[in-house]
Structure I
Amino acid sequence: MTTLKEVARKAGVSVSTVSRVVNGYEHVSDEVRRRVNQAIHELNYQPNLLAKALVSGKDTRQIGLLIYDVSNAYYAEIAGAVENVAYQSGYSVILCNSSKGRNTTTYLQTFIQRQVDCVAIATGQLEESDVRCLERLIERNIPIVISRERHWSCNHLLEPFNGKISFIDLDYYSGARLAAEYLISLGHEQIALLCGLPEEEFSEDPRIKGIREVLQAYNLSLDPDLVVKNLGFNQTAGARGMLELLSRKKPFSAVIAYNDLLAIGALAILREEGFRVPQDISVMGFDNVEASQYCYPELTTVDVLISEQGVFMTNDLLAQIKNKRPPMQRRIPAELVVRQSTGVNKGKKIWS
């Protein structure tokens, strides 16, 4: 690794002169600056920007991004959008995953230690220990933006931060209601559910509440025999859940998956088992990840504007840093996206 001393020797100047050029100070002649920059180029010298920032007290030009699981397409698309906007603005991103038992608080403490300029969070529900870390970030005047569901049970913990933190409020509850109402409008009454959540989180989840309330409004119910829980959230989990559902031999004409990846896995099993989608069974996803447009058949889903979340989060943080703009709150509505995986229930006898 090339050092300042080697650059100084190559340029025929002192180490302090090289340092002044690297740090953009004035009072260096054009000729000396040219020689130093040429030596830097020829030796491929890479200044340690983080160390420079820590010494000078300037911005580190780093964004701390805490998401649930980058292997999940939903969070991967958020991360991609954040990184793209950050790169265009001259920032790098420190990405951390809070899934698989990893401690959210530990990562927030890491952001403090690394002296990031700002923090974006899209992890799911937060705990009291996480809130204490948020307080420490605020004490250090580090801008924060959190993407959250409007109906999460943990939101009361975040109420003291109104006006201090930017929030993106998502509406999974209303999106789930849209999904259930649409299937009922197509004549579906026996609606199954594939859910990644464990039992203890199931009943209070906004998506589950939305689906259940719509069914009850139409004098229908969520049949326990048509619900598979604790699956996880990927395509393999969706395939496993559909196999379990079919093994119960309980008729259904439509299925709502907790997210698009579960739905895509379910589609694969239905094809293998000889069911036609949507002629025999309608399938509804949730999130509108990019893959939902390219599976077969194309997936009807609920759009929560994933990439737009990432863009808004990053732009909001940069505005707080550059323009000293106060934190804001923005609501992103859910929208139904009708594609090819749902259709009218024609009452066909497909169950033997």
Structure II
Amino acid sequence: MRFLKTINRNKNNLFRKIKKAALLCLIRTIRTRDAFAPVNARKILILRLDDKIGDMVVTTGTAFKLAEKGYRVSVLTGPVCGQLLHNCDYFDQVIQYKNRMSLDLLHAQKFDVVIDFDDVQDYERLKLAWLMRRSNHVGFNKNLPGIYNASIRYLDAEKHITERHKRVLALFDIHETPFHYQLGRCVKEQNRVKNALRITDSDIVVSVNPFSGATDKDFSEEQVISLIYFIHSINPEIKVVVIGQSNKVRSFSAHGALIVSESTINTAVEIVRISDAVVSTDTSIVHIANALNRPLVALYNKRKLKDTSLIGYKTWAPNYPQGNQIVVENDYISHCSINTIFPAVETAIRAASMLKLS
């Protein structure tokens, strides 16, 4: 049975490659489009098809700026990002993307502009671009002038990801304004978190996010336990909350950490919101902490991004005054000494304690 599944998967991948090649040939026969001119644009669709939280958090800054200028901004994204945006009322629509979904209803909405922030050029994106080719298309490093009449050539390993978003805003004549991420507040989830953790105004809360979307960025179990014990050595009354899916983080409750069961992405947001300090190895939580302006200690390795080979710790740095970034040489964060972050964690806790007393 497994053998048949492998054959079927390989066959489907081959067909998709053939369809992509055929579609590319078709698109390249289209004449170059007129220059991008957003003067009469009103409806904008942003593509965030990969359902990546970090990307989506940054995109909220762009969407908010466009909405402020009067554009009706919608986003096409996956279910997790859809949850994250549930209370972001500046979006006109949050449309759930499903692989191989019908695009007829999307096409019928006649968006004036479609924005794709990603460098990847897979079959799904090409198909969507082709079916919605009457819209203006903004893309990055896409040499397809028959579709993308605003293709931005941009790959700068030294610049933060927000610079890419500022390039898009400049197309709409939005310049030199503060760029802040904009997350909504889920009151129901906030109350659930507070009740589960029994938080009082005098409590010091330190949240720890030990896992990411890549194994090379994850803390080991031993590192997390050592960190919990270190935090409690500073003050045993500190409430250490471990963020993550229950089945992955449940074991840390035996070491004095608090866990919120049945956690979602909005659970993570509300835990970060009430935290006096955040420790994370994942850029999703790093940028949520940025959005909520929470004191942060973030641990990065020097891996390069898969699609662009850009340097992750530069492109996806915390990028705000309260974000303390520590970069290690180890390929795997689980191989570094957790003691590396102890001084920064202690500094953040001492500062939080002083604020509580003032």
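Taking mean count of other Cβ atoms within 10 Å over residues 103-110 as the criterion, which structure among I, II has the greatest value?
When mean count of other Cβ atoms within 10 Å over residues 103-110 is computed for each of I, II, structure I gives the biggest number.
Work out FRET efficiency 1/(1 + (r/R0)^6) of positions 215 and 247 (r between Cβ atoms, R0 = 25 Å, to 0.05) for each of structures I, II, then name the structure with the largest result.
By FRET efficiency 1/(1 + (r/R0)^6) of positions 215 and 247 (r between Cβ atoms, R0 = 25 Å, to 0.05), the leading structure of I, II is II.
The numbers here are math on the coordinates, done by the rules we state, and not lab data. This is a predicted model, so every value here is computed, not measured. Cβ atoms are built from the backbone, for glycine too; each structure is taken alone.
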